[in-house]
Structure I
Amino acid sequence: MLVFTRKRDEAIIIGDGIEIRVLRTGRDGVRLGVTAPTSVAVHRREIYDLIRAENEAAVRSPDDLQQLIARLSAQPKSSDR
């Protein structure tokens, strides 16, 4: 893990398009601002974990996965409508 020390209004850059800036610090925590391209999903960790658990629950077995693939393949594509 890479650890940074940043003060208010200082930022770190990840890659070519993600910036994380310290907006405020206080007794209860740190407020961060994230600027990222719309193609990059940005979530709080607890939300990410919920999304991941829901995705895993949606496909519990290889048979479920095959059924999902079959259902999606049977749906008309948006260009066919």
Structure II
Amino acid sequence: MERSLKIKRIKFLASRRSSNEMEILLGRFLEGLELENLNEEELDKILAFFSLLDKDIEEYVYGFREAPEEFKNIVLRLRGLS
């Protein structure tokens, strides 16, 4: 996927969640990032994480389930925001 489309998709996924709480949390996460300055691997990880179901993200962020290794840094940053 083209870089600019990845960034648009990430922003879209952050703003179209099933709960307002998740939209706020992911939106705040994005506010602290400059997506344009991230490398392709970082964008791919964020895109994959944001593609997860809200239930899965909540379980990782609130510690009900351990996050996969590839998402641990994202989850730690989100825990700092919640």
If relative contact order in percent (Cα under 8 Å, 6 or more apart) is computed and equals 15, the structure in I, II: I
Label whose coordinates, when helix-only ellipticity at 222 nm (-39500 (n - 2.57) for each DSSP H run of 4 or more, over all residues; to 500) is calculated, return -20000 (choices I, II): II
Volume of the Cα convex hull per residue in Å³ - highest-scoring structure of I, II: I
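Taken together, the values in this text are just the output of simple stated rules run on the coordinates, not laboratory data. These numbers come from a predicted model, not from an experiment.
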